[in-house]
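Multiple structures follow.
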Structure 1
Amino acid sequence: MRRRQLPGEPPPPTKGELKRQAHELQALGERLIEAPDELLAGLPLPEKLRDAIVLARRITSHGALLRQKLYVGKLMRGMDPGPIRAALEAVSTAARLDSMRFRRAERWRDRLLLEGQAAIMEFIAECPGAERAALTRLCRAAAEEHASGRPAGAGRELFRWVRERLADAAPD
């Protein structure tokens, strides 16, 4: 039952709004359970919530894990979710950036193997600190290896070299 609204007061939250907030906090709690230990250690969480999260990570039974997730969500209702959301978002942003850098290095490696000298010149233009002779040698070795069907040791070495040069050239 809703309480009466006094003049000048904001309206009280509806039952639906309260449920939506509880579901959001429940989802946030589940993300905390799956978060890395380093992140959990850096957050200012109440001891009861921290213990519930650690316990949830150890539970293997489906039903018990579901109950523990509900309990974590209940404990989340009594605290400010802002810092937790910010920390989880920072972790997901960092992971997304790492993934983007990895895919970029893969694309460059593939281009270098397929296009040869034209791609080498473009890579040197994009990463001025890269040595042309070393890049040419690595590309040639990886291409020969690929053509002969041998394991991809030189291809992996080319990938690592490209990834390092892209990381050096990227502005922080």
Structure 2
Amino acid sequence: MQEADLPALGLHFALLSLMAIGGVSSILPDMQRYVVEANQWLSASQFADAYALGQAAPGPNMMFVTLLGWQLAGWAGAVVATLAMIFPPVLLTLTVTRLSANNPDAPLGRAIRGGLGPIAIGLTLASGWILAQSADNDWRGALLTLVTVALMLRTRLNPVWLILAGAIAGMAGIL
């Protein structure tokens, strides 16, 4: 693995943060492409592990970005990655909110609000696909993913129980 280029990482993550409709997890596929495939700073497995650990930790769901930055370049990487994910959307939100308050029924505003839902759903599904490919190294992992998806779609089971079941399966050596 080569050393991470912090300015390039910060710029890439800042640009991605502006497209994080539906949360940071929605841009996971391009984060993985940039960090794993394009720059080879981490392996696909290391990336998936960072995501899983960040999601398991209490706090906002973007904690994995800080962990990812830390894995790439220590504290400096953690700060760069986190700030790159926070500041651009905050500035955009403040600007759009001010403009929307002045003219709430503008056609462009209505169009944007109507289009964000499908975009968020598509980005979230792409993220799930990337994570499944990174984590399912054999038939047991693929089967666990399929069973989990089926249970989520067919039951009202709390996802925490599925996460717990996956953790127990991992600790028992099943996966």
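Structural remarks
- With respect to FRET efficiency 1/(1 + (r/R0)^6) of positions 119 and 143 (r between Cβ atoms, R0 = 25 Å, to 0.05), the largest value across structures 1, 2 is given by 1.
- When mean count of other Cβ atoms within 10 Å over residues 15-22 is calculated for each of structures 1, 2, structure 2 comes out greatest.
- The maximum of distance in nm of label points 7 Å out along Cα→Cβ at positions 31 and 71 over structures 1, 2, that is, the highest value, falls on 1.
- FRET efficiency 1/(1 + (r/R0)^6) of positions 7 and 159 (r between Cβ atoms, R0 = 30 Å, to 0.05) from the coordinates reads 0.00; which among 1, 2: 1
- Structure (1, 2) behind the derived value 1.25 of Rg/Rh (Cα atoms, Kirkwood Rh): 1
- Of the structures 1, 2, the one that 25 was derived from, the read-out being relative contact order in percent (Cα under 8 Å, 6 or more apart): 2
Every number in this text was worked out from the coordinates using simple rules, so none of it is lab data. Just so you know, these numbers come straight off a predicted model, no measurement behind them. Cβ atoms are built from the backbone, for glycine too; each structure is taken alone.
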